[in-house]
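Q: Structures given as structure tokens follow.
Here, each number is a calculation from the coordinates, and none is a lab measurement. Not measured: the values here are computed from a predicted model. Cβ atoms are built from the backbone, for glycine too; each structure is taken alone.
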Structure I
Amino acid sequence: MIKKLREVPGYAFLGIWTVFSLFPLYFMLVSATNTSQDVLSSRLLPGGALFENFVKLFQAQDVLRAMGSSAAIALGTTVLALVICSIAGYGFEVYHSRGKDVLMAVLLLAMMIPFAATMIPLFQVFAKLGLVNSLFAVIVPAISTPLLILLFRQSSRAFPTEILEAARVDGLNELSIYARIYIPTMRATFAAAGVITFMTAWNNYLWPRVILIKNEVQTMPMLIVNLSAGYVTDYGVLMLAVLLASLPTVVVFLILQRQFANGITGAIK
């Protein structure tokens with residue numbers, strides 16, 4: 001009984017923290033069903049303006065096209081980043097050497113360079129290639145990041161070398177070992193890296209805003225900014241757009257949350 005009483009403050013703290021953490025999500029859901037005036041008055045109960053907000057949103061912006069652009073960027077970036085960064089992390093650890101440690105240190109130092117410092121040269125490169133307003137130009141700069149390479153490298157340290165030696169004795173080449181043994185064994189790390197990459201690519205605003213000039217190829221973050229850029233902002237419509245933009249990342253995280261936790265834990269160990 002005494003032990004249970006000692007646990008009460010901890011559970012109470014977690015409960016209060018959970019309420020504070022979920023409140024923004026609740027307010028977003030409620031605001032999507034209310035009028036702009038109700039949102040400004042901080043109404044905390046659902047309203048009856050959801051259908052009206054839907055009509056206004058789809059009349060004001062091409063939501064389906066923006067969702068398609070964001071989905072193409074997020075999925076393309078995630079798939080390519082997982083392949084490239086996992087191969088790099090695999091190579092850094094399985095074929096370990098002092099020179100690779102120096103190269104990894106250089107990659108980590110590159111994380112300290114702000115994207116704003118490389119954005120203009122990057123834009124000039126894609127402009128000369130004629131890739132402005134191309135989703136490809138949004139995807140390519142994000143398919144190889146030091147963070148994901150480090151994540152796969154750290155996780156690869158737990159990969160048993162005995163399996164590699166046995167596979168090589170059986171005649172498997174390195175590509176077959178990677179595809180048939182490494183990927184299934186490291187699926188938790190792939191899930192964690194996939195969640196991080198998908199959420200980052202979906203929510204990315206700065207680089208798409210620079211390279212995607214035409215509204216026909218705008219993403220959901222750009223659409224949300226456009227809704228709030230006028231003289232009068234309809235906050236009910238704005239919150240509905242935010243809700244629609246948040247759903248894919250929430251769904252992906254909920255589906256892969258257990259693998260995400262295992263992948264992050266394995267990398268830390």
Structure II
Amino acid sequence: MVLLPENDLFFAALITYLISSVLYLAAFWFQAGRALRTGTGFFAAGLALHTAALAARSLAGGHLPFASMYEFIIVFCWGLAVLYLIGCRRFKIHIAGVVVLPLEVLFLGYALTVKTAAGPLIPALQSVWLQLHVAAAVLAYGFFALSFAAAILYLWQKGKDGTFVSDRNLDRLIYYFIAAGFPFMTLVLVTGAIWAEEVWGSWWNWDPKETWALITWLIYAVYLHFRRARQWEGRFAALIAVIGFAAVVFTLIGVTLLLPGAHSY
């Protein structure tokens with residue numbers, strides 16, 4: 001059997017996700033169940049291609065793809081796709097793909113602009129703490145992306161008739177996904193500090209990416225506190241979920257572009 005090159009697999013996955021996102025948008029706009037089912041089929045095909053591409057990348061580099069911004073984004077997008085698939089089975093929220101799939105396309109499209117060749121890990125990245133740090137970040141950001149998708153749907157359809165998911169259920173899902181992602185975001189900070197001490201000899205250096213990861217953690221910590229203490233819910237809670245994910249995106253991409261620091265592998 002001849003394996004397709006990594007680039008071909010990623011490009012095929014990107015195109016398949018793009019087709020799926022268009023179908024999801026059509027399903028949402030016209031409330032067409034058939035388009036939704038077809039979009040789900042293309043999504044599954046895109047995820048299969050994405051998985052094959054990650055396997056090819058891992059074989060080419062001789063390690064899991066955790067070593068650069070490009071590799072983190074493609075793994076994050078894969079993790080988001082898997083979490084979304086699980087969410088569809090558990091909560092029947094297929095229509096969230098109207099937000100999730102465009103996010104996949106945008107992130108993977110950006111990843112292609114910062115693509116790096118597969119190769120061996122530099123010494124600073126040869127640590128088990130790196131793998132734990134990245135894995136925790138993938139799960140945290142994935143859950144926060146799902147909370148963002150639920151929040152966007154909530155804000156869009158608030159009070160409208162004929163919706164796919166009720167406002168009440170979307171509000172609960174926002175809370176559920178943030179609550180699920182927060183422990184992993186905490187692990188991002190903890191494992192990052194341990195890794196920093198191992199590599200740089202200091203637990204915390206106020207590097208821009210460290211600082212913005214902490215800001216992101218604080219935003220979600222405030223949301224969870226007031227959700228429990230004062231029962232924050234509805235439109236305001238959805239807006240906080242949007243702001244939180246905006247912080248995630250800035251931490252992941254904005255800091256790299258505008259505030260480069262030690263996290264520049």
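Q: From I, II, which structure was Cα extents along the principal axes in Å = 56, 55, 30 calculated on? Working shown, then result.
A: Values: I: 72, 69, 33; II: 56, 55, 30.
Source structure: II.
Q: Shifting gears a bit: Of the structures labelled I, II, which one yields -24000 when helix-only ellipticity at 222 nm (-39500 (n - 2.57) for each DSSP H run of 4 or more, over all residues; to 500) is computed from its coordinates?
A: On the way: I: -24000; II: -26500.
Source structure for this number: I.
Q: Can you rank I, II by distance in nm of label points 7 Å out along Cα→Cβ at positions 95 and 183 and just name the one with the largest value?
A: II
Q: Among the shown structures I, II, from which was the value 17 of relative contact order in percent (Cα under 8 Å, 6 or more apart) calculated?
A: Numbers: I: 32; II: 17.
Structure II accounts for this read-out.
Q: Comparing I, II, where is distance in nm of label points 7 Å out along Cα→Cβ at positions 47 and 167 highest? Intermediate results must be reported in sequence, preceding the final value.
A: Values: I: 5.7; II: 3.1.
If we compare distance in nm of label points 7 Å out along Cα→Cβ at positions 47 and 167 over I, II, the biggest value is for I.
Q: So Rg and Dmax of the Cα atoms in Å, for residues 111-214 alone, computed for just one structure, reads 18.2, 57; which one of I, II is that? Present the calculation step by step, with values, prior to reporting the outcome.
A: Numbers: I: 18.3, 55; II: 18.2, 57.
For Rg and Dmax of the Cα atoms in Å, for residues 111-214 alone, the value 18.2, 57 is produced by structure II.
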